[in-house]
Structure 1
Amino acid sequence: MSTCRLYLITPPKFEPRAFAEELRRALDGGDVACLQLRLKDVSDHDIMRAAEILMPIAQKRDVAFIVNDRPDLAHMLRADGVHVGQEDTSYAEAREIMGKNAIVGVTCHNSRDLAFEAGEAGADYVAFGAFFPTQTKEPKTVADIELLQWWAESMTVPVVAIGGITVDNAKVLVDAGADFLAVSAGVWSYKGGAQAAVRAFNALFNT
């Protein structure tokens, strides 16, 4: 069984230069599979600027850099991939823009059908959630552990668990077979700091 890995999501709002230092510290805390740049209600210029500052920090540490929602910008920036929701660009369109070698992941909420569809189409991962209450965004759906377990046992497409995940509640998702845990506030608001959070998640994955 493969070890679960951390899928880090940026805070909802941050100043890129100041945040760059915190990101470096966090990534030096242990293994992180990818970093998703998730900025809502900001200009394209703001997204591009944040990516130009943060992407080299991630890639230098072999952390895949993924842009949320915007395959056009992800392609322009030469990011490693894009994550699309159900209300965003379709998977097919995102794949066409990004090319066959990029990572394209899809939000599937709590739906087996959406996940099947994405997996069949060729998505690199499907994301289920929210598993726990979250302050980072208003979750559209609540997903249960059985769904995660079922997918992990019967499908080969990697699965990401998302929504209110912290060091304290993550073990049940790891045990259920999640390939990745998508975490934002659970790292950036961690009482001991982001680096300690990354360290704690990795310790949990390796027990």
Structure 2
Amino acid sequence: MNVLVIGANGKVGKHIVQKLLDSDHQPIAMIRDTDQIPFFEEMGAKTVLGDLESDFSNAFFNVDAVIFAAGSGPNTGADKTIIIDQEGAIKSVNLAKQYDVKQFIMLSSIKADQPESVNEMKHYLFAKHRADEYLKDSGLNYTIIRPGGLTNEAGTGKVQMQEHIDGFGMIPREDVAATIVHLLSVPKARNKSFDLISGQTVLDELLY
């Protein structure tokens, strides 16, 4: 499949593009700046210019699936969080419907399904929650992944993925990316949401 990666230049997004290149899928890295093109060209990935704060409909031509991995980060102000994590995601869902995209995977955050339960990062989690719920109601084939705390350690290839995980946990960004790309080809992941942290289940055994 041709897979549009929104937020490709982010820390998780770069891993996603690489994992797609290592698979049978063809990544299309959506980037905001032409200065970012050489990085992805050296990887062997196609790029398309698009800005979540303006019209980026051009990125959806000939796209089979979308992975939304963009994010303002939990330390930004509420205004930027709403613009990127909430409204940017909602615009992406609408465009995916308009262009008949077959599958949409949302990179969310642990506790985004219950944002009122967390005292810190409330604006961030509520924005993620709003985007996730909008995707669920869109009619698209979706999968929502809510990872725990992200680290830059090398991936282990082993995770714990459940619809709900009590408490928090950590996980390397590389394992998040590998899980997302793996789930593109797993029918049982369709129209479901999962928490994701490091664990003992190898990726090939998820949902089988």
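FYI, it's all coordinate maths here, none of it is from the lab. Because the structure is predicted, anything quoted here is derived from the model rather than measured. Cβ atoms are built from the backbone, for glycine too; each structure is taken alone.
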Tell me which structure, out of 1, 2, gives 0.30 once FRET efficiency 1/(1 + (r/R0)^6) of positions 41 and 177 (r between Cβ atoms, R0 = 30 Å, to 0.05) is calculated. 1
On distance in nm of label points 7 Å out along Cα→Cβ at positions 9 and 169, which of the structures labelled 1, 2 is highest? 2
Please state which of the structures 1, 2 yields -12000 when helix-only ellipticity at 222 nm (-39500 (n - 2.57) for each DSSP H run of 4 or more, over all residues; to 500) is computed from it. 1
Work out which structure the value 19 belongs to, where relative contact order in percent (Cα under 8 Å, 6 or more apart) was derived from one of 1, 2. 2
